[in-house]
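Asks: In the part that follows, the structures are each spelled out as structure tokens.
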Structure I
Amino acid sequence: MSTATSPQPETDAVAPAWHTVLLVLIMLGLSGLSAYSQGLPSVGRARNQIARYVTSIVMEWLILGFIWFGVRLRKQRMRVLLGENWGGARQILRDLGIAVLFLVASNLILSLISHLLKAAPNAAIIGLLPHTPAEIAVFSLLTVTAGICEEMIFRGYLQRQFSVFFRSAAAGVAVQAIMFGASHGYQGPKFMLIIVVYGVLFGLLAQSRRSLRPGMFAHFLQDLTIGIAAGRFMK
């Protein structure tokens, strides 16, 4: 754990400002498309879950590729987004334990907010849950992709960029969390607000550990367990 009492903003942007603005516009556009189509976009048949999952996997890696392009414009490596504390097996186990504790605490907070908002999964969320063994297998790959790509996109790239632009680590956490919620348009306003809070918690975790690894573990475990369990009981 970092011993600093308050996180300090990064001093250098890892990509040009125009690149960040373009990325934000792309992601808002994709979110708007998902809200309009009431679910994840798909290059295949609208009701084919696997096609939706594969499309989302490809899109997330393409977005990460665009970030790589921006980072290379500043002659940086993607490693700069991952943070510190990427040591051996002992640190991996420690970060896994931190991820589990984070999930327990964050889900208590999110459950309370969900109860206060009286939020319930909409048809788009329910319609994306996996049911068959093949769907579960591809959905699992999607959760791995989300854990890696979304943490690098939001907590790695956007949080650092906004922290530099606003000269405030707190602003970096807040703005990336707003973008995190805004990028889930298909889930509806209430769940988007809940996701904003979740983004703040993920941002604070990344700041405190100065590493994306605990967040990647937590993100993957959350999506995998909730998605498969909900698919089992919400047919």
Structure II
Amino acid sequence: MQLRILSFGRLRDLLSAESRVELPSGATVGELWRNLKAAHAELAPYEGSLAIAVNQQFAVHDTVLKDGDEVALLPPVSGGRQDEALPLRTEHATLQGEPLDSAALMASCRAGEDGAAILFDGMVRNNTRGRRTLYLEYESYPAMAVAEMERLAAEALSKFAIRDVRVAHRVGRLEIGESSVVIVVASAHRAAAFEACRWLIDSLKKTVPVWKREFFADGAEWAAGDPFPPEVTPGAGK
């Protein structure tokens, strides 16, 4: 069977952005990973730290692959190339290449029954760890990114006493001071809104497939990113 392999973030610097791999019918994600490691020794540092998605869903080590499957290799996220036209929107989430409008997102989320509306605006700063930042570039796995943001929004709505939420992320080149991610949470009481907003940004930074490349005055590099939670790291290094 033939599989379509997509590589993102720093993995795209090691492998081609898209390739094809032939494996016997019934092969698993774990077998695919072993095949890739044998062909590309430079993947060794990613042992156990990357996640693998099959057809835009996180996969486990024993997931059985089928002919024509789209397999994405996902290094730890931090947040390029986009496969779908942007913007992509769901009920509560947006992924776009144009500047984010925090005022419009706030207005779309607020209602008369709300006693609080919390807005988180993540912006590009002019330095990182003492190095002067010129600009950032964000790359994503678009359809999966917006689906994961929508999943997190739905989980927040069920987990916290909030009424509504909006999550928006930008991709492409961002200049100093521009917004990379905006989250709005509306609720009857402020405590729940604060809790939900904090949980959303912390969760987004761990599971939404968006990667950040930082361009400094003295060079460029991919941001290290937060490790994937154990439940979405399928023991790929086995």
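Read the figures in this text as sums done on the coordinates, not as results from a lab. As the structure is a computational prediction, the values presented were derived from the model and not from experiment. Cβ atoms are built from the backbone, for glycine too; each structure is taken alone.
Asks: State the single structure among I, II that was used to calculate Cα extents along the principal axes in Å, for residues 48-167 alone, giving 51, 41, 29.
Replies: Matching structure: II.
Asks: Here's a follow-up. Say we calculate FRET efficiency 1/(1 + (r/R0)^6) of positions 32 and 120 (r between Cβ atoms, R0 = 25 Å, to 0.05) for every structure; which of I, II gives the highest result?
Replies: Checked I, II; max of FRET efficiency 1/(1 + (r/R0)^6) of positions 32 and 120 (r between Cβ atoms, R0 = 25 Å, to 0.05) sits with I.
Asks: Given a value of 4.6 for distance in nm of label points 7 Å out along Cα→Cβ at positions 112 and 128, calculated from one of I, II, which structure does it belong to?
Replies: II
Asks: Given 3.8 as the derived value for distance in nm of label points 7 Å out along Cα→Cβ at positions 40 and 88, which of the supplied structures I, II does it correspond to?
Replies: I
Asks: So P(r) over Cα pairs in 5 Å bins from 0, in percent, computed for just one structure, reads 1, 7, 13, 19, 20, 17, 13, 7, 3, 0, 0; which one of I, II is that?
Replies: I
Asks: Assign the value -23500, calculated as helix-only ellipticity at 222 nm (-39500 (n - 2.57) for each DSSP H run of 4 or more, over all residues; to 500), to the correct structure from I, II.
Replies: Of the options listed, only I reproduces it.
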